[in-house]
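Colleague: As structure tokens, here come the structures.
Read-outs: derived from the displayed coordinates by stated rules, not from any lab. On a predicted model such as this, the values are computed, not experimentally measured, just so you know. Cβ atoms are built from the backbone, for glycine too; each structure is taken alone.
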Structure P
Amino acid sequence: MQPIVTLTMNPALDIATATDRVVPAHKLRCAAPRYDPGGGGINVARGVHALGGGAIAIFPAGGAAGEMIRHLLEQEGVAHHPIAIAGFTRESLAVDERETGRQYRFILPGPEISERDQERCLDELSLLAPKADFIVASGSLPIGVSDDFYTRVAELAKKLGKRLILDTSGSALKKAGGGIYLLKPSLRELEDLSGREIRSEGDQERAARQIVEEGRSEIVVLSLGAEGALLATTDGCERFAAIPVEAKSTVGAGDSMLAGVVLGLCRGLPLPEAVRFGMAAGTAALFGAGTELCRRADVERLYQLMSGANSP
């Protein structure tokens, strides 16, 4: 059994391509597309697998895009349990503009997921999670799924005695409730969750600690992009500096970071080291083209750099 089980309620077939310039009302001739299975939890499972770990992805899948996701996961060797649905799994498009180096991302809405199919996803999680160490629930919620859905996932994790790691946004994040082991918000998501503007490092620390003190999550890992990351627990806060690199694409960087953090924890790394490993994975994803995730050799090299920089 895989030590990590991920749940993705709104998966996507990620398509990446490039064109010379994005111009309104013109036919834009694009490069050959790259296809990747996407959606938060699926990307986390793929990242864990790429780094030599074991994870299994649970997700609803329907239509040609859903079938393509299954096919691509099989090609990568990522364990997965799709839940067949009547709707059509969404697609997402990333277009690189060669002349400027800009990237345009078009995110389509997901299909409506019936209450019955939601229960089937939770039933599958109940079957697979008992032998796992961590449950990772990640990504947006599609049409038909109530904003408090992740509260149900947290309750299931507690019932099974498993640690839940959550990465989501918007109303799904606000209504996620408590009982979460680790929460990984961005700065904007932390502002939404705290209900106030965050202007300083002190504001960041107070808002992150408040989440811990209120019992929403035992651990908060605040992703700050080029500014690094902030770790908040009951013991206090710790900051981690980012390694400056030139980014080709930001797609999947957050998911790669989360994959590194949870895999580091599975391997018994102390929490700060797991965060460093996650940051190395997130940074490595910036080297990839289009929708490509992190590569193991890049992650290990960057992690050594980060660990060396923090050695006495």
Structure Q
Amino acid sequence: MNDAALHIVTYHYVRDLPRTPFPRIKGMLLSAFQKQVDQLCAAYEMATLDSAMAFLNGTYHPSQNLCLLTFDDGLKEHFAEVTPLLHERGVQGIFHVITGCLEDRRVAPVHMNHFLMAKLDFKTYKRSFFSEMEELTGDEAEMPVFDAEVVRNTYSLDTQPIAEFKYFFNFILESSLRDRVVTRMFEAHLGDPASFSEDLYLSWNEALQMQGAGMVIGGHTHEHRPLATLHEEQLENDTRLCRELLRKRLGDQPLWPFCYPYGRQNSFNSAAVRSIQREGFDCAFTTVSGLNQPGTDLYRIHRVDCNQAWISQA
């Protein structure tokens, strides 16, 4: 098949949402995930990271389109629910972990934001967030004006008001102030972040067990910040610490993948690519939608969101 393509699907939360304390979290129901995996297995040759890389390098020529499954953030359900399901079907998953969350048992600000929005009415949350900012800084806080197209491209699955707030939160607001504000709100509404982290993320031991079940673990940075927004020293420290902890805490792997936080073209740059290459990561995944063919840049690999997987186009 000369025109074969590699389709890569990305997942985050995979859980029985109505039976959790946060049914409004945006994710995929476990039953829907199981059905989708079975559909993908029927429609594609399910790739491993090894076969996907060989295909992109032009050394493997499959008889049909390939599909690779990737999972971001290193969530507990990836160990407890997803890995057993994939292992039973002989499917390899690629799981990208935020090393700071596993190592330090803390909740990444991006996830604090998710769970606060799932807990509170959005308008109430946004109003309280800006009030906290004003209390901490003594200055009036307001939302800046954004390029609407950039916001839509970055958060295409959200409403415009939520997309604008997420963009402000993750890309614009100074990180130390953002972290102080969201941590105060998280503690007030959801409790101790360290305890919450225990239930939200994998442990290193669980990641080791996933490797033993045939899964691949990759890096998703140490602090989950848009790499394009970091100064050179911050960038180098983050990617180096991420790689060092993966090497220290996990077993050996033939290939070590990486996944850019947020993953859109505005979230990483050439300096970020050079940094992860220097740290020895073999490839890097974006969230830029599209398929991949031989010759695709191994550090700008396309993926598609699980809610938009191309099952009918195999």
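Colleague: Say we calculate distance in nm of label points 7 Å out along Cα→Cβ at positions 204 and 260 for every structure; which of P, Q gives the highest result?
Modeller: Once distance in nm of label points 7 Å out along Cα→Cβ at positions 204 and 260 is tallied for P, Q, the winner is Q.
Colleague: For which of the structures P, Q does the calculation of semi-axes √(5λ) of the Cα gyration tensor in Å return 27, 25, 19?
Modeller: Considering all the candidates, the number was obtained from P.
Colleague: Given that mean count of other Cβ atoms within 10 Å over residues 52-59, derived from a single structure, equals 22.8, which label among P, Q identifies that structure?
Modeller: Structure P accounts for this read-out.
Colleague: On distance in nm of label points 7 Å out along Cα→Cβ at positions 20 and 36, which of the structures labelled P, Q is highest?
Modeller: Details: P: 2.7; Q: 1.3.
Top value of distance in nm of label points 7 Å out along Cα→Cβ at positions 20 and 36 goes to structure P.
Colleague: Can I ask one more? When you work out relative contact order in percent (Cα under 8 Å, 6 or more apart) for each of the structures P, Q, which one comes out largest?
Modeller: Q
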